[in-house]
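Enquirer: Okay, got some structures for you below.
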Structure P
Amino acid sequence: MLVIQDILISEEIIEEKFFCDLNACKGACCTEGDYGAPVDDEEMDSIHQYIDVIKENLPVRSQELIDSQGGFTFFKKPKVWGTTCHEDGACVFLTTNELGISICGIEKTWYEGKIPVNKPISCHLYPIRISKNDIVGFEAWNYDRWDICSAACAKGEKEKMPIYKFVKDAIIRKKGEGFYDELDAAAEFMKNENQ
């Protein structure tokens, strides 16, 4: 484990390779899983503020689910708030493009310049997952292995793309450029030590 600004970071985030291959998986991480994308209070408030604009990019079934149940659900087992899911497991904010690839309706609306809010940071950082213990002020970043991402792992190896570089923009969004630069420097140091 590395420590960057009091955050424990798994060395796998530096050593393992990853590069999403949406042509292979079609965005399966948005359609499968036990619960929706984790969100914090600030993200929920921001998304709620623009929900009517976001809904314009969503299928009718998602619009109806948001109207009846809201966009967010408290999931008891992991004890987190997350995006609401349909009975088939798909995220309520999921839409698809003309190629049948799942994309985030929030992100699509953001790309179109209609809202200042991007998709949840937990999605943006994936395959990094953050775990916290607020009692002791503990935060750890780990690599979340999922078999549906095997094509992303293969593509990451081919492209020689470490996880932390693949999610660079998300790390900067979450912690700032200084944090990313420290992580990058630590990764380069580790790489040189192992040669």
Structure Q
Amino acid sequence: MDSNDAADLIAEIHEERAENEATEKFRNRAALMIAILAAVLAIGGLGGGNATDDMVANNIKASDSWAFYQAKNVRQTMYEIAVDDLGQQLATGGLTAEGRAAAEKRLAEYKKTVDRYDSEPDPKAPNDPLAGDGKKEIKARAQSYEDAFAVASAQDNNFDLAEVALQLALVLGSVAILATNRWILLLSAALGVVGTLLTLNGFFLLV
């Protein structure tokens, strides 16, 4: 081996080492990115599970509240019919003085009951529009549960889309490591960014 051959051999060794170092550096960075995306996916999965639980719970509460509202409405209607009947009896004037007094007393009680069914705030929290057993308060509670369900549903949709994006990003990241392909890794990183943003939006609903 002459001096030229030795120089060529040394140059090849240096190039091979440099190439190996670049490949190793690329793979280390890709592995780190994959680990971060996997952590984001795990956090998003937790948020998605909580959102699903909230959807189910608020849907049940809203259904129960509307059922309670309908029951109150039926009872109120019965008392309203009784008020009309007593009003007609008093208007005809065919009652004795004693009967008229009793009818007027019942009429006043029925009207109070009708008003109570319409709105009955909780005396322990008179300023809370959701506290109480009147139709007004029950309706407000049912609507608040429906609003909470809508929020949880929007969060769940974001978490679902984030999971798809992050899963694809992880697959492409693994392929990029095996193929040592920078473009595939860039595509994986782009999907990872999308998935991360969707995960954040799932928690905070910024958009």
Structure R
Amino acid sequence: MSWIREAAEDEPGGAVAAAFEKDRATRGYVANLTRLLANRPAVLDAWIGLNGAIKASMSPRRYELATLAAALRLRSTYCALAHGSILAEHHVGAEAVREAAEGHDTVQLSPIDRAVMDLADKVAAGAADMTESDLTELRDLGLDDGEILDVILAASARCFFSSVLDSTGTQADAVFQDLDPALRDALTVGRPIAAPDPVGRHLAT
């Protein structure tokens, strides 16, 4: 699940217990990422705040497209599954996500969608190699500099978070095993998904 010991639930009302209870209330289980980052509750809270601030200025669809593209480039199974499944369920459909993950063009994505993913991919691949011309396609499609910055922020934040998860060996939650196999396999781009816990501790309830 992770190479770092999971946070121990402290006294009721403590920071770790609060993080775990929030997951149980919203997800139905405690996510592996929460078990890791609850070791540093202030960091977990700061990440949630930063991520929320980035998302606040973007449409949910654009945020998920940028985040998925960065996760795929980073070979982050956890982030690709988490955000690819949201994108599939709420925005573009499973077929479009699978095709994008496999590197195929898909009619479900608009020219702006594809340009957003292309820019996020470049950020995750190596921002030091980018030039201003990498912003041209989105500018030509009518996005202003603030909107382009949003894409860069989403991709850059994903570089941080995916790196934390993968460098600690944190596996995607076992619940992702339940996704449609074709979509699940397309989004499993790095570490394997965690195996179901025999006592069901990490499964959705």
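Enquirer: As an exercise: helix-only ellipticity at 222 nm (-39500 (n - 2.57) for each DSSP H run of 4 or more, over all residues; to 500), calculated from one structure in P, Q, R, equals -32500. Which structure is it?
Expert: Working through the options, I get structure Q.
Enquirer: If distance in nm of label points 7 Å out along Cα→Cβ at positions 93 and 109 is computed to be 2.8, which of P, Q, R is the source?
Expert: Q
Every number in this text was worked out from the coordinates using simple rules, so none of it is lab data. None of the values given here were measured: they were computed from a predicted structure. Cβ atoms are built from the backbone, for glycine too; each structure is taken alone.
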